[in-house]
Structure 1
Amino acid sequence: MAASFFEGSAFTQSLFFPRPDRSPCPEGASDVHLPVAPGAKVHVRVHGANDGHCTVLLFHGNGEVVADYDGVAQRFRQAGATLAVADFRGYGESTGSPTLEAVVADARVIAGAVCHAARRPVIVMGRSLGGIAAHELYANPIDGIGGVILESAMFDLAGLVRRRGLEAPAQFSAADRERFDPAAKLPRGRTPLLLLHGEQDTLISAREAHAALDVAGSASKRLVLIPQRGHNDVSHSDVYWNAVTDFLADLRG
């Protein structure tokens, strides 16, 4: 079997920007270091485990760490959710080395642990690179997942490669498309889906969010474009938080 393009060192080294971090756990939160593979544990921070009618499990963007979300936990609480944030391997306090395959595989382990501990609906949220994890859990959900939010997430797999300064293969293997391509995964999803994207995103165009919406298999799906926002500042808008609050309220029924 041919090796995956996404297992190559050139792609992996160009994609990931791990950042170590030892920020203290804030009051009211708890840290878990979850084994995901031999020699690898991922750091998950849960804010206020007894708050909210659901838990939002957030897979963050590239170069970020769980502590970057300490300041917005209160906003999720106001929206009715406990916030749990997961690092990738090699990021923050997590051990191991990040790969795209690890992002996908670890997403299932992390979500399984969070769903078991939460004992309430879990809403998976993937921001930017974290969208890769959310795509997997949307296409192949586990018990306890009640919805998915994609924020500033990519859709075009070849575009992901080109943004790393690499040349995409003329055709990805069937195995790579099955494992990593949102165009192949999103049609399989059935859980409610919210897409959030900055209208002025110059890194991942809003056209990719429209394409994702078009193919997603959910009967309940919505795209909210955040005006005057780019790739990294969508959460600075009230439009963003109103959309998240409404989505979570609709899921509660």
Structure 2
Amino acid sequence: MNLDTGEYICKLEHLKRLTIGAYGLTSLHEDFKNLKELEYLDLGSNNFEKIPEIITPENFPKLHVLKLASNQRKLIYDLSNNIYTDFGGFYQETAYNSNNKAFGEFPKRLLKWEPDEAQGVAGLDTLILSVNYFQGEIPSFEDDSSIGYYDDPDFARPDTIPAGLHVKRVMPQLKMFTLNLNRLTGELPEWILYHPSLDWWDPYTLLFTQEGKDETGNLAGFSNEPANLNYYYEKYTKKKLANTPESGSDSETGDSGK
């Protein structure tokens, strides 16, 4: 059975928070865009094959939390040995094309949902994509001229970002980002490995950890997953934990965390 939200919920134009979970949704009604006051949207545990095109910053300028986790209609560990169709998990976003021998492109538009004061766009600070069927590689944006680097002279660098960090400035406002238990492979891009909030994301649980096999039979997982975050704290020296020999005691730093 394929379900959408129907028209009636779309009349609640002043909603700020909306959760429709475990309902079996496969699409959103065309009038869903009327909910322009939404700040928080959780569509987890439904059956979407693709991310609805209607979910854009233009339609939801105030949205800052987007949760799309656990949209698997069926649990398929090995996608290369699969007989099912319509199994959710946003599979169609990155499905393997046997003609050009390539995976579909990861939904970059979600990773470019940044604040835009001129357009009144709040920007996502939370993006949850865990437990789905995304495959292939996470985009690096190295060939995307629309995204600059942290050391661009026109970027007002926050104090938490180390000087000289020549890394693509992808959604620096993200406070929570999860991608665990998908079927992703390849290399983790530098914009993730050096993101200002990486240490807050609990990356070894909620990002780096993949599961199963993709459609080409490759075991999911990243080829350059770091053994620990030492490399990160060598760059972000102000983030060293208190109570370590390098950073001193709580009384010296006034901080007990990151």
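Throughout, read-outs are computed from the coordinates displayed, never taken from laboratory work. Everything quoted here is computed from the prediction, not taken from an experiment. Cβ atoms are built from the backbone, for glycine too; each structure is taken alone.
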Using the calculated result -9500 for helix-only ellipticity at 222 nm (-39500 (n - 2.57) for each DSSP H run of 4 or more, over all residues; to 500), pick out the matching structure from 1, 2. 1
Working back from 1.6 (distance in nm of label points 7 Å out along Cα→Cβ at positions 76 and 132, computed), options 1, 2, answer is structure 2
Highest-scoring label, criterion being Kirkwood radius over Cα pairs in Å, among 1, 2: 2
Assign the value -0.43, -0.59, -1.14, calculated as log10 I(q)/I(0) by the Debye sum over Cα atoms at q = 0.12, 0.14, 0.20 Å⁻¹, for residues 124-235 alone, to the correct structure from 1, 2. 2
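Of the structures labelled 1, 2, one was used to calculate mean count of other Cβ atoms within 10 Å over residues 12-19, giving 12.4. Name it. Provide the component values of the computation, followed by the final result.
Numbers: 1: 15.9; 2: 12.4.
For mean count of other Cβ atoms within 10 Å over residues 12-19, the value 12.4 is produced by structure 2.
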Structure responsible for 14.1, with mean count of other Cβ atoms within 10 Å over residues 100-107 calculated and labels 1, 2 on offer: 2
Can you rank 1, 2 by FRET efficiency 1/(1 + (r/R0)^6) of positions 60 and 164 (r between Cβ atoms, R0 = 25 Å, to 0.05) and just name the one with the largest value? 1
Using P(r) over Cα pairs in 10 Å bins from 0, in percent, for residues 28-107 alone as the calculated read-out, with 20, 50, 26, 4 as its value, let me know the right label among 1, 2. 1
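Suppose you compute distance in nm of label points 7 Å out along Cα→Cβ at positions 92 and 196 for every structure in 1, 2: which one lands on 1.7?
This value belongs to structure 1.
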